[in-house]
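Presented below are the structures under discussion, each in the form of structure tokens.
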Structure 1
Amino acid sequence: MTPAERDLRDAALEATEGAGALERRLERTWRTREGFWGALSTVDHKIIGRRYIVTAFAFLALGGVLAMLMRLQLARPESRFLSADLYNQIFTIHGANMMFLFAVPVAEAMAVYLVPLLVGTRNIAFPRLGAFSYWVYLFGGIMLWVAFILQTGPDVGWFAYVPLSGPQYASGKRADVWAQMITFTEISALAVAVEIVVTVLKQRAPGMSLDRIPIVVWAMLVMAFMIILAMPAVVTGSSVLIMDRLVGTHFFNPAEGGDVLLWQHLFWFFGHPEVYIIFLPSVGMLSTMLPSFVRRPIFGYLALVMSIMAIGVLAFGLWVHHMFTTGLPRLGESFFTASSMAIAVPAGTQIFCWIATIWLGRPVFRVPFLFILAFFFTFVLGGMTGVMVASVPLDTQLHDTYFVVAHFHYVLVGGAVFPLLGAIYYWFPKITGRMMSERIGRWVVGLLFLGFNFTFFPMHILGLQGMPRRIYAYPPELGWGGMNLFVSLCSIALAAGFLLFFVDAVRSARKGPPAGDNPWDASTLEWATTSPPPPYNFARIPVVTSAAPLWDERAALPVASGLSVNRRELLITTMGTATPEVRETSPQNSIWPFWAALATSVMLVWSIFSPWALVWASIPVAITLIGWFWPRGTPEDDA
């Protein structure tokens, strides 16, 4: 049967079966099988995205517990609440957990769930790769926390500077656990980045030209390209580090011709773009949420898109400002000082576009909008201190003090977490079909905003007073005790805000009021389908005629037909104008990505103890990949 004949058959069946026939047939085609094996084999981007989001927030909660333990230790001078060894493990795992297991994965998690809905397609590109990436991420996180429980947690800082993390000074397997955790998370991140790039460039709904793409999708696309370009550097560094430790290479050993600064260059070439990998998705989410609460399109669409791209490029020219005290040539330091200050220009452009949007609109002060306002204050303050530490003389004085701790928490929490929490309140009804509590949400905003600022702003003062980072105790005569006690007490309010958020999310997912399909009267495509969406996302693929399709086409959104209802098909469009090109089959559910992730995880964990693991464990990895990609014919062959 030819494709044309099959389409005629589908149309005839739809006509004879009556109303709802299309949705029922699509449900059978795209559904995930119930039960344990169905859960392991699903490739539905919404299910995988929900798992990513929940897992990332679970790691956030665990990292928050470690932060509270550190604050209890530092609340008074010469405290003996934690030992030096345990404190070293805690601050290392706190940083590694927050950066590698929460901040980057949660941004990609939101992309996995939202991007296919925002661009009007039925599933993400390479969905089996998405399932594989989640399992690798989960197993890597479990490895890190199991190592901590077994007193083998990394104790070398989230940056693992050599030579302290090398074989001479870091005996045992703690640094190896850190290095392999990096491998786990970067495999996962790179896999998702490839999915996002292909989905955005080739699976957009007809008519969604480049100037009609939602800003959050632009931000996710730039983030994905940054991951692809930046993360190989840290994977290379961690792989070389574990080779130095396990097989006796000398990449970082100066006595044998190696270079300890090579590690810092490799790490920070990834580490500073990572800040913007975390920040840009929040910029996009904020820019997409804001019009719904000011009742007008975003001001300066082109300026916002270009500023996102500019940040994505400039972020790769900043890494040496983490190394101003390492003795690099002054001319090079001057270049990176200029670059570090230049990136404030596109960031400031975004701020002014958002302010203009609010000024020209009619603000509605719902919880997501309150998080946007909290973001403005904290991020601007964090950006100002960022410009300060970009200056070589000032950075030389403040390097490795609590001033730097305060600065990057203002940037990361104010610039990324506050918009993210607003996004959770905003898209929670899309994911669950229920609304979170407006009353509880206002308490969450208040506790987090006040608790955060009263916790971290005094750290600027502690840094100016000379308190260094990464110390577990300090003598009382230095005068830091009163300020540290105040910070530790205020951190309780911050922890209470997060606890209240988690309680509200769990309660609302079960008993929240029904949301309806578009509770915010938003303009983007994800609200054109039901909340929560069906397995196939859209019964008919929407046709986009403007940048705000649900506002400009209130009567009825144009749709395209022609995709099969009996097999999983996606519409492939051109990169520039989103003109339909071809229909492409989307992979069915499969258990092989899970087995491939499990085999890969066994290989990586085993390799911590023996380099021969890479030889012997590659056999089950190869078997699972063969099963994954074994040709089984096409739906056309079965018809």
Structure 2
Amino acid sequence: MSSIFGPKVEPFKQQKYDEIKKMCQERGTLFADPEFPAEDRSIFFSKPVPGQVQWKRPKEISDDPHLFVEGASSGDVSQGSLGNCWFVASCSSLAQEKELWSKVVPNSEDQEWDADNPQKYAGIFHFRFWRFGRWLDVVVDDRLPTINGKLIFVHSSERNEYWSALLEKAYAKLSGCYENLDGGNTADALVDFTGGVAENINLMEHATDEDKRNELFKDMTKCLDRRSLMSSSIRVESAEEMEAKTSVGLVKGHAYGVTAIRNVKIGDPGLLSFFKNVERIPMVRLRNPWGEKEWNGAWSDGSDEWKKVSQKEREKMGLTFDDDGEFWMSFVDFCRNFTNVTICRLPNTAFISFSRTWREKILHSKWEKHADTLKDRAGGCINNRATFLQNPQFMFDITDNDGDDVMVSISQRDTRADIKQENLTIGFQIMKVESNRKYRCHVIKPKVLDSTYINARSVFEKKHLPEGRYVVVATTFDPGEEGDLMFRIFTEHDADVAELTKDCPTKTCWSGIFGYPSVVTSLTVNSVAGLQKMDRFGGGADPYAYIKCEGDTYKSPVKKGTLNPEWNFSVLLFRKKPEQPLTIQIWNSNLVKDDFMGEAIVMGQADGEIKHFSASMNDRGRKANEKRPGSLSLSMVTNANIKAL
């Protein structure tokens, strides 16, 4: 939901920042938010507050409050008494990206305390978060929960800096209360800050595979260059392991922000380094949201390994040995000691750009139960084969001859504010379908990709797919579960994305005159073997298949330089005259005029049985009985129930 002027922003709970601030200034009062009152229920809903809480405005806590002190940095965010390291780690990453940060903290100069114009201060601030396809503007007053004059939750290392505490309050308001931030998913916060798509990567398989590790290092480097946000953690196997410290100083079940990644040069940086192979070590910098407790292995703060790095290289890295929770480690050790990394990708969707541009499409749907199976949209995962295809289905095309990179995400609504509802376990499967399909699938098609099933807010996968048409089936794990669904897809080329809602062609008042399909056929041209050589030079031919049915024609992709092309090219045919045969022709592609190479005529009985067969190639017209080189491999099924395929 955006325009050439930027993303559309909606006021959360219909509270408009400018209107409220102006009203408070005119009345000479400070904003007291009725939607998130300074009361215990805004802190905890299931237990008493931890001590004697007093809600104080920043001016009551410090003498010279500021939203920012010398700008925003990862060190401005330290975790308080909540278990929301996942949120804090995301804030640390956000603070390093000024453009992203300015979306979340809009017009920061206007929100800053102005000592020269104290009448402007109205005790109101606002922040923006991306939720379920919309940017929401959340206003808060600046009353913050304290005990003994100190902030209970997120705080800055600078006692008079308040942006991180106010940001946390706005996020708590969006989530219902502070307690709802106790335990969460880093990926969710990263997406909320950016509108990006989050990918969770298992590092355990990279720990022992050097090729995979090198590929991941390149990918993470590229992602950081493109302003992606990252976080990593160590998986826990039991509640007792949560936040347990390891022998190397890392904390289990704890989210660390990934703040830098680079190849570090080892040795003399002087002129001689240009004439010899310089050793470089892939390294990553992380930050513990606690602001302390750092890695104590190789390349930890003050370790002997840093003696191998020149002063100039250290300065480039911004290296410090402060006890601030930020530390470097080799990428090998990173993959061996952490188990997961979350990358929040920010696909570039700008039309005018020097970097890679993605086309984004967002569609909203629902998982809904219905007594009529054709209207039911809550079929469960592929384990439930009888109902799997009753789920929402989304179609897209890959039109480039070389295929296209595809990123797919499905999401459910955030449930934090509703304590009675938990996340559903969700996932999806992508199937290759007929090139002309525009109705819902009723038969499970070949799988090209499936996601893991997790009870998270979003599920993400990426893959390079060849030319063709595809259908994404978005599902809950169990059948009969209901909820709102958001489907997002990113492709490099236009993909003609749509939700499939109809089961078959619609009957109209004209159907009695022009006819209505009586059978449906799915025809696949798998391959051809032994075609005649057509080219004087090169591989022999550039063949493509051509299917004719009742005046309609369908053309397959061209296969370059081969006499034995493989297509697996499928079409779905709603036939009004099933007694008429289907014609499959093979042509050789040329710049000026294409060459006819042969054809096969086939019939299809409406028995619902899949048939795999070979068909010899003949000439056409008056020479239809003359043989042509080549043998077609075909698959076909025809059904009298036009909703069957």
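Just so you know, all these numbers are worked out from the coordinates, no wet-lab data involved. This one's a predicted model, so the numbers in the text were calculated from it and none came from an experiment. Cβ atoms are built from the backbone, for glycine too; each structure is taken alone.
Taking relative contact order in percent (Cα under 8 Å, 6 or more apart) as the criterion, the top-ranked structure out of 1, 2 is 1, with the highest value. With Rg and Dmax of the Cα atoms in Å, for residues 519-614 alone derived from the coordinates and found to be 14.3, 46, which of 1, 2 does the value describe? Of the options listed, only 2 reproduces it.
From which structure (1, 2) was helix-only ellipticity at 222 nm (-39500 (n - 2.57) for each DSSP H run of 4 or more, over all residues; to 500) calculated, if the value obtained is -21000? Attributed to the structure labelled 1. When mean projected area of the Cα convex hull in nm² is computed across structures 1, 2, the figure 29.1 traces back to 1. Once FRET efficiency 1/(1 + (r/R0)^6) of positions 319 and 471 (r between Cβ atoms, R0 = 35 Å, to 0.05) is evaluated on every structure in 1, 2, the highest one turns out to be 1.
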